[in-house]
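Next come the structures, one after another.
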Structure P
Amino acid sequence: MSAATNTAMTPFSIVDTASRERLTALVQEVLAEAKKQGATTAEAAVNISQGLSVSVRLGEVETVEHTRDKGLGLTVYVGQRTGSASTTDFGREALRDTVRAACAIARHTAEDDCSGLADPDRLAREIPDLDLHHPWNPGVDKAIELARECEAAARGVDKRITNSEGASLSTHEGLEVYGNTHGFLGAVAGSRHSLSVSVIAQDEAGMQRDYWYTSARDANTLDSPAMVGHLAANRTLKRLNARRLSTRQCPVLYEAPIASSLLSHFGGAIRGGALYRQASFLLDSLGKKVFADFVRIHEQPHLKGAMGSAAFDSEGVATAPRDLVRDGVLLGYVLDSYSARKLKMPTTGNAGGVHNLTIAPGPDDLAALLKRMDTGLFVTELIGFGVNTVTGDYSRGAAGFWVENGEIQYPVEEITIAGSLKEMFLHLAAVGSDVDLRGNIRTGSILIENMTLAGS
């Protein structure tokens, strides 16, 4: 973060020793009450959070929102029957009523031999500090100032930036404590801060819009407002005078921020729920080649300060680094305890999702990938949702740039790219070194050998 973005203010945090102890005691109380009311086993999670979000447009404040939330969720198991209930009232009587409701639901549901807590031997024994919590309290005035600075930087780049969709700054922190009657009890505190801006450029050919954002757990590592504004403006200006393309077959290069969507589709296809319902195009693919030979996709749950890091999943199961794909071969699924039992496999510690899903980058930066593609489509925006993870059929609206001889020639819009995810994965040609680290999926730009481009 730039010096202008930082604040000398001592951050006020809702996460302290007292709040941890209070929430821990709350979970223990609810679990004890569940056993008292007849539950065979039970699990509970309680959380508190607070945040600030401001938005400005054309220099004027549009919204200021303070949030402060809390909640408790409880799941009880009466034999093989399951019931869940939740509350935002932490009073003793409300908690008893919540337990009573969950137990009543459980007694009226059908038995399911796959339900229940995670196996005790899979629960986390140690909970390392993954550096996920960095509270920040810029205050409303400072937050507005930073958002205005970001928007002003974008609007000041070029006179063709004629309008703005606004700039937003948000800061959030929270604490969650999870426990179950197998004796597991774990607390996780986390924070997330972001700054974004979207602007509109106009010339005689028409208008275009684009945006940029920065996001981090530690506000001191956010990009400066000026940098975010300049990137948003320059991206927008490059899209002016966009053309349409005729229908053709060509290579497609996904820019890193949207290449993550391809890994998201992959993750969805190997999730336990999709697999045991037989609703995935990667059904029965374990041990088979599903990507090009060089591809490695792995989870890195213990990266310090990363967005997807976690020492344990939402069932208390210990997480661990692992390869999902190595040498193009699918080695593992994404399973919680329920789906694992359905598939007669062990849980993979993915209740709640994947943790820093990463595709190993290659040596080429974006410029080198464009050279490698030679002639094709460089996609910087995807529009709509036309992906069927049951069949693998893929069709998305897109915008970006036409490339010839490894150089960007002109912007393009109003096109559709289509293919089969299974074939796209098998014909993945390269992964760039320009890795986007802002989210839970970490990837560089991705080059696909051949896709159908539908245009005019």
Structure Q
Amino acid sequence: MRHPFDIQEQWFHKLLQAGRQTIYGQKYGFENITDLESFGNNVPVVEYHDFYPYIQRVKNGEKNVLWNTPIRLFSKSSGTTSERSKFIPVSNESLHTCHFKAGRDTYSLYCNAYPDSQIFRGYALGMGGHLSKDLSNNMYVGDLSALLMKELPYFAQRKRKPPLNIALMDEWESKIEKLAETTISSDITHILGVPSWTLLLLKRILEKTQQPNIRSVWQNLEVFFHGGVSFEPYHKEYDRVISSDIRYFQTYNASEGYFAIQDRPDAKDMLLLLDHGIFYEFMPMAEVGKEHPKLLSLNEIELNVNYGLVITTNGGLWRYLVGDTIAFTSKEPFRIRITGRTRYFINAVGEEIILDNVENALQEVLSQCDAIVEEYTGGPVYAEHDRKARHEWIFEFDKAPDDIQNFTEMFDLALQKANSDYAAKRYQNMILDLPIIHIAPPGTFYEWMRQRGKLGGQHKVPRLANDRTHLDSILKM
């Protein structure tokens, strides 16, 4: 927090030194790189599909391809930019100086924010994902949560629930039952997980116990550490299911690295972790999609501007575009909030609606309508013949608004307030027409994810897309 630029410069040189011993480093002349300018001139900005051939070589057992120490762990992520699973290498250095270190920092920052915390008197509940072993190369592949659970030291294993054989189960529906059965009688003081899948477990526990809320089951439950997706659509429902006096603490932990942690009570932003094996660069949105994009370093960023997050890590990722967009809320220290995805938008006629716009609009409208959203997704309806372009949305409500037409109009106005380009296109219905909103029956999104083999773990419902693939698939159901 005190020396951000010095720390980042140190990591830049440490990573470069390790990279010089790799096949990737030799290809891009790491030996001749001495500063950030030469780094930018020599090393390309890549996405997963560019990097995949190198990752495949690592998975096949080839050494020193991307990192100079052996890789035995791969974090499997469905990603939101591709239907294909992503396999992110996790080095021993990344495991310990990024993920585990940041995990300890999460507890430290939480206890600093809440000195009265009693979370260590009970157990942590973590749902986990699936883990498999590649016997030919003695490598493990699985959700990040599963890898971390498997590698946790003995003392940490003793303070978490459920046991590993249940936490790492593959079949999701049976797993929910086992999770509920084995944790109901435990003294759970804190929960760690993705909001969507954790909510499913908590509701099943309430069904089994017939209790009014989760705090009646776990009297000492204090905090939910959440990440993976925006929490705002779920906030109201969590207050109902757990109880309104629960604390929430946000983390930004991805397969590629642990990037940020909330460090103040009730804050909407997070502290960017600068001393955890990652060197950061930031891509202005105007540069997204360019063959040779111009990136900014930490000392060049501006507040409240959207940037694509680009990382170089001690897991062997080099100038890797994560796919998330962030905006800085503070420079002293550097704090950020997640605003969306570089490919997570609707842009039918130049309106460029991003996730941050939608979340802000939804938060405003749901509070006015006293409604609760379970899941949702949206996409474009393109202009055709005499039909104007518009947006189309599918919402699954836990508590639906009384008047869907009124909800549609309020949501449309809130989006106009959140995005001036959208407002301009909606002016007098000249370019964009009023959105279409469908109410999906309960369980629709769960069944859609199940049919696609995307239940549990780090799988997420895609919120926005600039095509109709997801929309049409769900509407067909």
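P, Q: which one has helix-only ellipticity at 222 nm (-39500 (n - 2.57) for each DSSP H run of 4 or more, over all residues; to 500), as calculated, at -7000?
Traced to structure P.
Say we calculate distance in nm of label points 7 Å out along Cα→Cβ at positions 42 and 442 for every structure; which of P, Q gives the highest result?
Once distance in nm of label points 7 Å out along Cα→Cβ at positions 42 and 442 is tallied for P, Q, the winner is Q.
Among P, Q, considering only Kirkwood radius over Cα pairs in Å, which has the greatest calculated value?
P
Compute distance in nm of label points 7 Å out along Cα→Cβ at positions 186 and 426 for each of P, Q and report the one that scores greatest.
Top value of distance in nm of label points 7 Å out along Cα→Cβ at positions 186 and 426, among P, Q, belongs to structure Q.
From P, Q, which structure was distance in nm of label points 7 Å out along Cα→Cβ at positions 98 and 370 = 5.3 calculated on?
Computed on structure P.
Upon calculation of Rg/Rh (Cα atoms, Kirkwood Rh), for residues 170-257 alone from the atomic coordinates, which of the structures P, Q produces 0.95?
Only one of P, Q returns 0.95 for Rg/Rh (Cα atoms, Kirkwood Rh), for residues 170-257 alone, namely Q.
Suppose FRET efficiency 1/(1 + (r/R0)^6) of positions 226 and 322 (r between Cβ atoms, R0 = 41 Å, to 0.05) works out to 0.55; of P, Q, which structure was it derived from?
Source structure for this number: P.
From P, Q, which structure was log10 I(q)/I(0) by the Debye sum over Cα atoms at q = 0.12 Å⁻¹, for residues 114-177 alone = -0.60 calculated on?
Computing log10 I(q)/I(0) by the Debye sum over Cα atoms at q = 0.12 Å⁻¹, for residues 114-177 alone on every structure in P, Q gives -0.60 only for P.
Read-outs: derived from the displayed coordinates by stated rules, not from any lab. Worth saying up front: this structure is predicted, and the values here are computed from it rather than measured. Cβ atoms are built from the backbone, for glycine too; each structure is taken alone.
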